[in-house]
Each structure stands twice: as structure tokens, then as C-alpha cells.
Structure I
């Protein structure tokens with residue numbers, strides 16, 4: 001028997017490749033959770049976990065902005081999306 005011919009996987013739409021909304025929404029969710037945990041006076045581990053998630057999200061968002069600015073400047077080290 002011959003093997004089936006496989007079609008290449010179609011590319012994802014640009015809307016699904018946009019990382020900005022994912023990072024911003026995730027960061028906001030972590031920060032809202034941290035605020036809720038602080039107000040509800042829950043176990044400190046949950047509050048610190050949420051604060052760490054929000055902090056890492058902020059760092060990620062800043063790195064994305066930094067890379068975007070480097071790409072606009074034409075820096076050779078900037079990551080570029082095709």
C-alpha cells in the first residue's frame with residue numbers, strides 16, 4: 001500500500017500569534033488575583049504566588065516592548081516576526 005499524501009499544516013492566523021493580548025491579560029489576571037487574596041486575607045503562599053505571577057508578567061511585557069522598539073529602530077539584535 002502506498003502511504004497517504006500529507007498536506008502541510010496551514011499557518012495560524014495573525015490574531016492567534018499576537019502575544020501582547022495574552023501577556024497583558026495574564027498579567028492583569030495575576031494582579032487582580034493578588035489584590036483579591038490581599039483583601040480576603042488568604043494564606044500568604046497564594047498572595048505571594050499571585051504577586052510573583054504579576055511581577056513576571058510585567059517583566060515579560062517590558063521585554064516585549066523593548067524588543068518592539070529595537071525592531072522599529074532597526075537593531076540587528078531585535079527579534080522580528082515574519
Structure II
């Protein structure tokens with residue numbers, strides 16, 4: 001092999017390496033983008049779940065307050081009956 005043949009071999013190896021690196025970086029970035037979207041979707045679901053939990057807790061507190069008022073009224077009625 002003469003000098004020109006070696007230059008072509010190194011050129012092909014260099015081009016192949018460059019293409020491989022570029023493809024790897026592109027795939028890596030698509031993966032990072034996909035993971036970021038998955039994290040955002042999961043966080044959105046957690047936010048919705050937290051909102052639902054808060055709403056259920058508030059509703060339970062309202063019901064307990066209503067029960068306490070009814071109990072007081074019932075106690076008052078029972079004391080009057082005695």
C-alpha cells in the first residue's frame with residue numbers, strides 16, 4: 001500500500017467514527033428528551049393525586065364539622081328531655 005491508500009483508509013475510519021459519534025449523540029439526546037417528558041408526566045400525575053387528596057381531606061373535615069354540630073344539637077335535645 002502506498003501513502004495515498006493509507007490516507008484513504010484513515011479518512012474512511014475518521015468518517016465512520018464521526019458518523020458513529022453523531023448518531024450516538026442524537027440517540028442520547030432523544031433518550032434524554034424522552035426521559036424528561038416522562039418525568040414531567042409523572043410529576044403532573046403526582047400533582048393531580050395531591051389535589052385529589054387535599055379535596056378529599058377538606059370534604060372529610062366538612063363532614064366531621066357537620067357531625068359535631070349535629071352531636072351538639074342532639075346532646076342539647078337530650079338534656080332538655082331529661
| remark: The highest value of mean count of other Cβ atoms within 10 Å over residues 21-28 among the shown structures I, II is in I
| note | Matching 0.70 (FRET efficiency 1/(1 + (r/R0)^6) of positions 29 and 69 (r between Cβ atoms, R0 = 30 Å, to 0.05), computed) against labels I, II points to structure I
| request: Identify which of structures I, II gives the largest calculated value of volume of the Cα convex hull per residue in Å³. | output: I
| query | One of I, II was used to compute distance in nm of label points 7 Å out along Cα→Cβ at positions 5 and 37, and the answer was 5.5. Which one was it? | reply | I
| If helix-only ellipticity at 222 nm (-39500 (n - 2.57) for each DSSP H run of 4 or more, over all residues; to 500) is computed and equals -37000, the structure in I, II | II
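Each value in this text was obtained by applying a stated rule to the coordinates, not by laboratory testing. None of these values were measured; they are calculated from a predicted model. Cβ atoms are built from the backbone, for glycine too; each structure is taken alone.
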